[in-house]
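These notes open a run of structures that come right after.
Taken together, the values in this text are just the output of simple stated rules run on the coordinates, not laboratory data. All figures in this text were calculated on a predicted structure; none of them were measured in a lab. Cβ atoms are built from the backbone, for glycine too; each structure is taken alone.
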Structure 1
Amino acid sequence: MLVQVLNGLAFGVLLLVLSSGLALIFGLRGVVNFAHGAIYMLAAYVALSISDRTSFWVALVTVPILLAVAGLLVDRFGLRFLVGRSPLDMVLLTFGITFVVADVVQTFWGTHARTIDPPRVLAGSTDLGFATYPTYRLFVIATGLLVCAGLVAWLKLSRTGLFVRASGDDRVTAGAMGINVDRVSATVVALGFGLAGLAGVLAGPYLTLSPSMGAEILITTFIVVVVGGLGSIGGPMVAALLIGLANALATVQVPTLAAYVPYLLMLVVLLLRPQGIAGRRTAL
């Protein structure tokens, strides 16, 4: 049972990192980013190429930075010009990015499944007393929790985090108070893309790489954000861990229903608390 809990935490942490970026972008730009799964997939494949030529550690550092730069460009030359326009325009833009990324991945890396070898120091198993468990999955859990703790601290304690929360709560008032809302929003979009990139790199040695991996996890990520509460950061973090744990336990106890667990959890939460776990008291 404890091993399944750790499996749930490992998958939940991936969802946690990915959904945090999605929630941030929605909170600042009001964009339901359908390209988020494609960015995650692209990061995993870029990490594959970098790790083959250098090392996994180089990929872990450089890929999120590259994706963050890509996020800045998307915001500067795309999202910024669509603020205040029909939500359909945002949907079309992010869907277009998804198709472009999918074509790029299939052109450069093909359609067959790939895997990334974990670094040698993380390739074995660790004796936890009650069982041996893959060291790399423990690394995923620790890294994801550390990153999200840092994200929360940044939002709550830093001056930039204050600007992010103020801009997400009321763009007009924040701008009137002298906050450069466009600059803050660009920072958040870059951070969201960077978090998707980090999730993709972490997933490489853990999950199988395929051109469909982005679409598969995107649906679950949307469920996480809805269950956690649109416009919230803490809510999706809690929801990600709950869904990861519930999915891992269901895989063992009721394997025929495991695929439906996220949907059932979303149904229950929406019936009991339609605004999600964290509600919409503030934008972030």
Structure 2
Amino acid sequence: MKEKLKIIRVNLLEEYLQLVNKDLSSLFGSLTDAEISTDTFSFYTSVSAIASSRIEGEQMEIDSYIRHKMLNIEYQPDLVQKPNDLYKAYLFAQETELTPGAFLNAHQLITCHLLPSNKQGVFRTGNMVVMEHNTGRIQFEAAPAQSLKDNMERLWEDIEQLKMEPLTPPEVFYFAAFIHIVFVNIHPFEDGNGRAARLLEKWFIAEKLGKKAWYLQSELNYYKHVNDYYRNLNRLGVFYEELNYAKSLPFLLMLQNALSIQG
């Protein structure tokens, strides 16, 4: 069945399984919530939201945001609004089945203070070139507008198929990371694509392996290694129609490293 996927590649799976941490399944199984989490405060969700936001250039420090969420310490609205929007999207995803419609609703939450309301949860209609945050240099050309809808439909068909297939934890990590990189390359929204991609990756893991996925600090792992994160995303090429997914293995292998930074 996996061989019938339309946009996600399976040709790297065998090599990936040879290289991935052999203890991945047990490490994932040992994930637990933080002791300081409460009914009204989720430590790992807070870290996920602020780390993902930091990747996109948000200025608030991780420790300050944790204090904001845990102790209700007030900060300037422009510091906390967008991380808080992302936090709400994570809480929504934790209670909602992963579907195309639910994902668009999550993007609405993510972009509440990022995009005008008519752009929230709505695919872009124009072409897009993605720039580096720090240098302003072109990173890559996203999927052309005329093929965007078709590419997203194929991605969702693959996700729905994978949701129904029995997969081992290492296989789940492989496909979650591949969903991440494919989504980033399509870049379907006007903004919020990176935040949405990292949420989608974790949401898929949760669909397959349960709520322990929400304790996985994948976003913090990417933030701690942000230069490698962008370098590995950009290995595939500049132009969407010429992307070489044979070069995606370094990115796919990054996700497992989140299992070593719990605590």
Structure 3
Amino acid sequence: MKFSILIAHYNNGAFLKQCFDSILQQTYKNWEVIIVDDCSAESEKNTLREMIAGDDRFFLYENEINKGTGYTKRRCAELATGDICGFLDPDDALTLDALEESVKIYAREKIAATYSQFYVCDENLTIEKLFPYSRKIKNGDPDFFNINFEVAHFFTFKKAVYDTTEGINENISSSVDQDLYLKLYEKGSFFYIKKPLYLYRIHQKGVSQDKKKKEKLHKNWHLVLADTLKRRQIRMLYKKDSESIDNLPNFIFEKQNTLIKRIIRKIT
């Protein structure tokens, strides 16, 4: 099976070398890298071009104008030619066996996607801890909204299954991965790989760490959840009209994190 590594790039030259090296060192060799640059500074694009020069497994595409994360990631997925796809942020990195561990699951399981544990790292990509919320989820649950981030990196998916969805919402600039996860969840089973396959870098310029973007991030998450409820035709959510709820992330979190439910999750 061919694996398409998808990278939505925007001014990440400072961190790209470690990302690039982690790809080259993969134990699984049948891969391509689809990079879509969202109008980075010319110096950043030159760094990127120099890095991938002479390696025909890397494909670089450029947006004509800055279009945002949703559009850029959607374009990555559309341009992929592999059987299996997985997003890698340019400021992060993969463990050496990330592709191999993911691909072998598809060889023996009829699934739509895999996800794994991952490491939380500092700005230098030094491992600080294992992300604590990754866990095996129940498939086929209409009330699953990934509200506790059980599903995260390293997330991979069958391209053929993705093509049956509406695709990533090109109009959102955050919560893009959540949008992808929830749409694919509705199309087939997820497989949890209980092994860290991804290194997630925490740094000041990261979207999830930018306080100025927090409010917009929350609004986009609400939009993703509202769209999910419409697709699943859920009008009443925990005995309340879903369209009357103005903060779906908070509402669902409170309903799914009562003391009893937290205890049950811990036991199971």
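If you work out distance in nm of label points 7 Å out along Cα→Cβ at positions 90 and 194 for 1, 2, 3, which one comes out largest?
3
Say we calculate mean count of other Cβ atoms within 10 Å over residues 18-25 for every structure; which of 1, 2, 3 gives the highest result?
Top value of mean count of other Cβ atoms within 10 Å over residues 18-25 goes to structure 1.
Assuming 20 is relative contact order in percent (Cα under 8 Å, 6 or more apart) as calculated from a single structure, say which of 1, 2, 3 it is.
Traced to structure 3.
From 1, 2, 3, which structure was helix-only ellipticity at 222 nm (-39500 (n - 2.57) for each DSSP H run of 4 or more, over all residues; to 500) = -16000 calculated on?
It traces back to 2.
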